[in-house]
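*Asks:* What follows is a group of structures, each given as structure tokens.
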Structure P
Amino acid sequence: MAQSLYEIKRRIQLLGDQIRKSKDKLTEAIDNVGNPDHPQTENEIKIHVESIENKIIAEEPSPKKERISIASLDSSSRYLRDPSINIVIVGLGIYSNKLGIKVGPFDISTNFMSVGTFEDILKSMNPIPGVRVKNYVDKYFREDYKIDDIADELRLENENIGLKEFRDLHELVIVDGPLYPTPLELSEFELQSEGRKRHQEAYIELAKKRISLLTDNVIGVVKRLETSQKLYRENKIKEMLKINFPINDAEVLNQIRMKMCKEGKCNKNLLVGPFKIEFSSQYFSAPSRYAYYLIITNPLGMASFFRIESLSLDKLNDFLPYVIERVSERLIPTYIEIADNLSKRASASLFVLAFQVLSTMLSINHDDKLSYYNIQNELTGAMSSLQHLRTL
């Protein structure tokens, strides 16, 4: 159900009223160290990668002539922090060549805000639609809950909502990121703090929900390969590059690119793979993924690297031409870039709204104040392009 800007603002004001009543009780500081742009880490120890073809470099697929319905989705988070309160704000962005632009929480009903602070304060708050004070398994975001963990949960929850709503309406759905998360807390890693244990409980259930929503028409595109170390373990890669120590996937792909450049194959897209990727978890059964790694190089020699995943190798081969047929100036597949931009503008709009309402009663930290002024300038220039995107 669509939610108006007025309704969103009213809910933030309700939250502000409840914070105002409790503010004199908040006399201690909590941990608010975090980064809304933190990368999603992957547990490389519990991941196995193997090549399923004799050769490593695959042929670039021919463009498809037939048109299909395609949707892409992404989420974005922002932080609003006071010494005693952590607030996470999340926007959801979906682009569809069939239905146009949809943005959560404005066009799609989502939980767009989570609040973390002392449990007594959270218990005293009345429920507000769209605002979480408890995680997905009904545990409070207490003072020992890391703000990055809160953000990871709320983003995954938002993406699951978008995937559920758009998956069956399109022939292809492209998710910005992996098909499902594989961090340490989803394998067999023993967490020490109570806050992280509560996060683990919630994230396990959210990951299981994500897996239940995956079908063969869902493709994941992973951009941040600097934090991934899968390829250097694969035997054919080791043999090709003579690797004998751990390096990240982006560096592996760059070495492959340089090797191919020597053979006169620089100024074209390169596909590396396919690979079968398996993740081991004691908490749930994780399906195998099939993946190609994509190297995009422009005429100036600048390059970008991506992992493109699917539950089905046949469907991955079928859909790959649609995923990579359009590339932006920033060397990002266009469908992913549009969803990324939409989600960032949604979270930025919510952040500005929340700041304007809550800054009179919270001691907003310096970094978040700077973010407010920077975002205001960005939004001013983005509104015209957003209107343009809605006409595509």
Structure Q
Amino acid sequence: MVDPYEIAPWISIEGVNARRTRAHEDGYRVHVGHRLLTSDAGTITLGSSRVMDGFPRDLPDWPGGYENLAMAGTSAFELARASALAARNEALNCVVIGVDLREFSTDTNTQATYWITPMAGGSRLAALAKMALSTSAFARALQTVDDNISGGSDTRWEQAYNEAGLPDRFEEELAKRYRYYASYEYDPERVAFLFRGIDALLASGKQVVVFIHPVHAWYEEARQRAGAGPAEIALRRDIAAQLAARGEMAAADQACFDGPALQAWDFGGFSAPAQTAPPAADGSAPSPWYYVPSHYRPALGQAILDRLSSRSGPYPVDESFGRPLSADTLEADLAAFQAGRAAWLQSGTPWQLHAAASFDALDANPPEPEAGPRTFLTRGDRVELERDVQRIEEQNSH
């Protein structure tokens, strides 16, 4: 009846669950897990909170319909499982997947509510049964009712992008991201795992576009100064290798974008939007493209879709924003990344100099690295994904 995860949005009772205040706290995993099977949109976007917050929630004029099905804090593991599940949705034609180094780290593979979603295997009915028995889901239901009765909420996301607080958050991310990437560990096996999940989408005739996120220059430079630059290169090489391993591909039957059924794009690096000024401390001039260095605004997500669609919208989109990524374009892409960084370092703008000084101070007095447990893909993870992908490939081979 309460439906805290908004699986059945038509069940809306004022004062009980009209405001699904707790769905976002769990990254929308339960909601997304079911929508992957039931959405009638022709195009969906998948990814982390960068996609969730940085792409439009809905595009009424998108041909065939569009839905944003991102999950906050997701991983390559979850995205692979989501891809295999979405392959079963016959209404779906195209899937756009945003990735970043974080999806391929040795951090946790899943968030808690993943296990009560259809992504974890089994039918929707089985997932609903697990949710009904979940103490966490019961707690979320009680919190949802309380929030609706009181009119309040203690969830952070409702004020996450309050413009008044963004200048301070922009500043805080300099040290925060440096600290994270100082102990970052890249796992190339997660790239292969994700693309094996994508194989299910390809087998079912869907077009897939994988893209690297356009984070702000402050975020990019934090990774470089913290020592994660080689991982940036490795990720691009590994994505290009995955595309090359699948050979030449024809266009999908119901393609949404020009080009082959599987393609990759690099919107990362030191692009023109990434080099824009941070928000003014007095709030007089917000960043036009970014909430914080790690999260961009929907205007930039729309620009990505426009670039993929080869159309020019109300946003400045040209060929300098976003580069096709493949074995043939890899070296040019890496060279463009390095050239963009060199140009930014030489720009001498006040915010570039401020960032450089901040990173110099961090280099001189490094913060304690984030020391979290490392997790790796298991044989069971691979066997379960392979079983599901092979089933879809066999079903579509006739």
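Read-outs throughout are calculated quantities, based only on the coordinates presented, and are distinct from any laboratory measurement. These numbers were taken from a predicted model, which means no experiment stands behind them. Cβ atoms are built from the backbone, for glycine too; each structure is taken alone.
*Asks:* Where does the value 4.4 come from, among P, Q, when distance in nm of label points 7 Å out along Cα→Cβ at positions 203 and 371 is the thing being computed? Before the final figure, lay out the partial values.
*Replies:* On the way: P: 1.9; Q: 4.4.
Label of the originating structure: Q.
*Asks:* For which of P, Q does distance in nm of label points 7 Å out along Cα→Cβ at positions 51 and 147, calculated from the coordinates, equal 4.5? Numbers along the way, then the final one.
*Replies:* Values: P: 4.5; Q: 2.3.
Matching structure: P.
*Asks:* One of P, Q was used to compute Rg/Rh (Cα atoms, Kirkwood Rh), and the result was 0.96. Which label is that? If you can, show how the numbers build up before the last one.
*Replies:* Numbers: P: 0.98; Q: 0.96.
It traces back to Q.
*Asks:* I've got another one for you. Identify which of structures P, Q gives the largest calculated value of FRET efficiency 1/(1 + (r/R0)^6) of positions 243 and 331 (r between Cβ atoms, R0 = 30 Å, to 0.05). List each step's numbers first, then the result.
*Replies:* On the way: P: 0.75; Q: 1.00.
Largest value of FRET efficiency 1/(1 + (r/R0)^6) of positions 243 and 331 (r between Cβ atoms, R0 = 30 Å, to 0.05): Q.
*Asks:* Supply the structure label, taken from P, Q, corresponding to distance in nm of label points 7 Å out along Cα→Cβ at positions 171 and 339 with the calculated value 3.6. Walk me through the intermediate numbers first.
*Replies:* Values: P: 1.8; Q: 3.6.
The value was obtained from structure Q.
*Asks:* Further question: Of structures P, Q, which gives 20 when relative contact order in percent (Cα under 8 Å, 6 or more apart) is computed from the coordinates?
*Replies:* Here the read-out was taken from Q.
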